[in-house]
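Just below sit the structures, each encoded as structure tokens.
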Structure 1
Amino acid sequence: MTGDIKVSVIVPAHNEEKYVVRCIESVKQAAARVKCGVEIIVVCNRCTDRTAELAEANGARVVTNESRCIATVRNAGIAAARGKVIMTIDCDNRMTANTIREVLGKLNSGRYIGGGAPLRFERYSFPLWLNDILCRVSFRLTGLYCGIFWAEKRSFDAIGGFVEKKAAEDIATAKALRAYGRKQGKLYGCLRRNYLINSTRKYDDMGDWLYFRLAFRNAGALIKAAFGDHEEYDRLMDEMFYDYNDRS
């Protein structure tokens, strides 16, 4: 990760001391496969644990942002980035060894404005296979791959960064990048040989049928949100995402 910085990997983190080192190590492994400088920026969000200390000890730059919106947290990392290429990955996840290399190959081809990556769970069971299939089908039908986002910094700047909404910001950002790419005659793509290793920690904690149960139990909140009433849905987002790591 020496030399002029070309790639900045943004890692939003809220109390992620259990996972930050393994995430950084996966990025370092990928950085060792390319001949350019790669920096890792961990954006500490309302952290009260050792996330920042561990990130710095393992070679990452640390910036802070106190927002309760993940898109705003990612944008803080992009604003601090020195690289011409931006990649993002959540702190409890990992990337495969040639991820950065494949991203640079796609961007250097001139065909792609940016894109995402396939998701693979770090372990599998029947309900997790069902989750996997639903993700693959939805990504294939929409073309809006998320997970690891990648694009040139100037492209993120052109669309105003990640769309700053509390939920589904990844889909909204993918749509914005794709629309911007079409104006440039470029594609919104997906990695083919590498993927995001998706954490199963919430399933380990609350069971592998977790999201199916949540969808059933919170059907009313989901319907209300679809019609513009986000109060109950926002409380669910806080519980499952923004405040999840505050649990003792």
Structure 2
Amino acid sequence: MIRLILVGLILILYFIAGIVVIPVIWIAKLFKAQNAADKIAHFYVRAACRLAWIPTGLKVDAKGVENIPQDRAALYVVNHRSAMFDPVTIYPFLKRPAGFIAKKELEKIPYFAYWLKLSNSLFIDRKNIREGYKTIQTAIEKLTRGVSMLIFPEGTRNKDKESKTSMLPFHDASFKPAQKANVPVVPVTLYNTADSFENHKPKITKNHVMVVFGKPVLLRDLDKEESRHPGAYFQNIIQDTLFACEEEFEKRYGKSID
């Protein structure tokens, strides 16, 4: 409960600080300095995510950070276990502006949704094909101008509490932005994030998680069958990494570190 209170205080501070930062971003946009606006918003959100590690007791073991492209945009495809801690775990490692392709429902959350938009995130309505197509087109435009995007190709959070290595099927359509913008796809594996909150609601518990950034892959470099079904190709990469994470995790911490 103490951690939940601390997180609440962090959110209040985040709100207050944002009131100061938002006008700076507006001014940058007013003077057509979109790149500057992107960098300011990215720095602020990245700092907020990193700060959240402290009161939540989150310990992150990261591997493959050298695989993160530093000179161009990329599409990061990530397995999804925690609505709260998946983004908080990944975002601090991204030094270039990056936004999430998130589900439409998050757009209803006041202030939080506004900051998602400021930091180049998009909201996709998976039930509306026409609107979903428009969102994908916008994602392509952002990737083309150098803004990275993160997407959870399972389409929704995997709520399986029995296995930490299970995944829902990856949707091939999630990879269209990378294909059209000709940017690399970076597979990102998250392990044990649900044990921070979702598996213990309403408590936030001290927890170790693992994040592994795989090697960037251009879809045009895949063979014909792989390029037709990129979802399966990248899901296999993340699946193998999840198994490796589980083995390493149990050696280091045991089956549980609660």
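What to note about this one:
- Of the structures 1, 2, the one that -14500 was derived from, the read-out being helix-only ellipticity at 222 nm (-39500 (n - 2.57) for each DSSP H run of 4 or more, over all residues; to 500): 2
- Comparison across structures 1, 2 (criterion: distance in nm of label points 7 Å out along Cα→Cβ at positions 95 and 127) gives the highest value for 2.
- For distance in nm of label points 7 Å out along Cα→Cβ at positions 7 and 231 computed as 4.6, the structure of 1, 2 it came from: 1
Computed from the coordinates by the stated procedures, all read-outs in this text should not be read as laboratory data. Owing to the predicted nature of the structure, the values given are computational and were not obtained by experimental measurement. Cβ atoms are built from the backbone, for glycine too; each structure is taken alone.
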